[in-house]
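What follows is a set of structures for review.
Nothing in this text is a laboratory measurement; each read-out follows from the coordinates by a stated rule. Model, not experiment: these values are computed from the prediction. Cβ atoms are built from the backbone, for glycine too; each structure is taken alone.
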Structure I
């Protein structure tokens, strides 16, 4: 007898299953705040953050306002995150005190949050802080990171003012990339002006600085000195290309000569993470002439490189030859093998199902994704492995398994109303309750499958 269909509700780990967080004693608060701002111990900082976040003691806000100006800079992100987790009526008064604390990084971070709360008057204070910023690169970098890519003309103007002759390539890269991400409409003219100053007096700009400016302008749609740019890309060191690729990858359009130069760079640097950057650029801009080189990277020992090559082949329509996909089924990188199997399935080729079954059986960090892909085959052979996954120790795996079984059963038996929830199965339930429910599902599957 078929069982009627009900919607399955899967509880999310950390909500229904989470135990109430222990209250933080008032006497412990100063110690936790000090640990949150610790200069060197990241684990101590994070542990303190978790405890404070769980209970949000009201007194912590007062202590934070006093302590944050002296915090280690790498602790400020956690501190700001903690403040924003409080109700706005609690956090906003504290933030208004911090915008006058004297620490430019804390001030600019607090002002940016208030701006996003709707207080647009903070823009002038942010611009003033940028104009008066210390000259050292490290502080300026931290101030930009706290801006959170704010798109405000007065703020953009203040950041543009940091562009100057003699600037180091490291600082220039930070400023240009920020201006690119906030889509500053006047940044290209500012970069062009700086280049012109360098042309008048070559001592004012180093070659690597000029190259960054040219690449930024290319990303903004300006035409570079083509021959020089092509040569720079072809002969770039991996560190230079790492900087350049951020701009090349965000260009709306790249000339074919530029893309051909990226292929030359890639041919000369098949090993190393920069290969993945080059491959993504070629895939994004549809440069099919790169296919032979990209295929060489499918078997790369570096997962990020082989994955980038796989994705680029899909973008470039290079998957018509299934032999590449068959090759990838044996990849030592599990996510690549799973992607290959799933791509073959979309081409109505179930050759990869056996490999997915192996990965599901082996377990590991990719098991949840393997269970998800396995269910997409909608084949009777996947049912038993999915039933096994219903009792996995990982909630994510169990969640994917119950979702997958629903899909498979609906596909295999479109005229039967199948209800897994009525068996008592819940992905978030205890092991004993799950085992009883799975036994019921197995019994039902045995009866159906024997007919």
Structure II
């Protein structure tokens, strides 16, 4: 990355902005002791159930639609730190940092430390395009970490049976964090089909082993634990897909991530043969872009579903750094500066185009800063207290592990979307309760408030919770 100091300036500016933004997001989200989203307390409650020895996957109980390893990992965290959202977020963010470091080292192994630092910040910058999930307890980055580790080991395995077995185990582990990461196991198949000429049956058969191993693992889960299979495969598969979204999502993905085209252009203009690393990245793009677009078209999906595509697209740009900077060095000082400024602008657009959206996300919480006050109020209430919108409130107050409204809505979807009425499981919990702690969230659940009133609950005023997102509802006559 040795350019004139003038040509280096645009890159330095955009990388400083990336670093500053990453530090700011980390400080805000890791400093929040209250839930950032409705999914955090719901997922945490499942881990607490595991720690308490209660069943997670059962017929009359809805758990999250991610893989079971997320619950196992968080159960371990809470075993050590107690119910601590910050500890859970730090743990999950370590996978993002580990993946960003690993990819920057692998793709820049023969490059300067400046190139590795740039690659690290670019991979970490994907956070700004995926709803800031690096510092959340969602398993996307953990799944990506294990999937990429499995792929790298598969590429480097040679004829080692042990390495192949560990690689397959990593693919399966990634799938048991987030199911769509199983797509990484298809990359060896696509690589053989695209680049192994003449195509040999043996090469194709070996490449299929990783994908077949995931299929066999899921078949085993279905046989040994049908309820786990139902929760992690059957229910997510029933979520409605909107095919009409595919074109807008595709246009959005490519139009707002121009560094992909910079990396692609550098490969196309190169007079040398495509390197082995670039072949694997192109194979990954052929798999991960379609799967990311497909998952984004599902009901309720967010930008974090595009994570795998962004990883592959960023990897293409990072792998092309030598060609890009060789070209810049071949230009005159003035032309080099303007070309560097154009590429730096492409980087800026790619990672900061959602700036306003990210600012809004930084300010939202599931509930508000009166979380601890709501816990104290719940602790002082007599009778049965429940809080389906945030089960951790009542857990902290009463050690009661209740149901999660959001998981029940996912599990009892109608025509692939949330039902308009509360599922019977939630209704039964409400009917047995004396008090309900309701939580106003940026994810609206109007059917919940309607049902409270229809069952006979009325809102009770507490001065401590005035102007708060937390409200108390009672069946008792006050």
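When FRET efficiency 1/(1 + (r/R0)^6) of positions 221 and 405 (r between Cβ atoms, R0 = 25 Å, to 0.05) is calculated for each of the structures I, II, which structure yields the highest value?
On the way: I: 0.00; II: 0.40.
Top value of FRET efficiency 1/(1 + (r/R0)^6) of positions 221 and 405 (r between Cβ atoms, R0 = 25 Å, to 0.05), among I, II, belongs to structure II.
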Requested in this report: Given a value of 3.0 for distance in nm of label points 7 Å out along Cα→Cβ at positions 149 and 357, point me to the structure among I, II it was derived from.
Outcome: II
Query - For 4.9 (distance in nm of label points 7 Å out along Cα→Cβ at positions 53 and 109, calculated) the corresponding structure among I, II - result: II
Report task. Compute Cα Rg over 2.2 N^0.38 Å for each of I, II and report the one that scores greatest. Result -> I
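If relative contact order in percent (Cα under 8 Å, 6 or more apart) computes to 11, which of I, II did it come from? Walk me through the intermediate numbers first.
Working: I: 11; II: 19.
The value was obtained from structure I.
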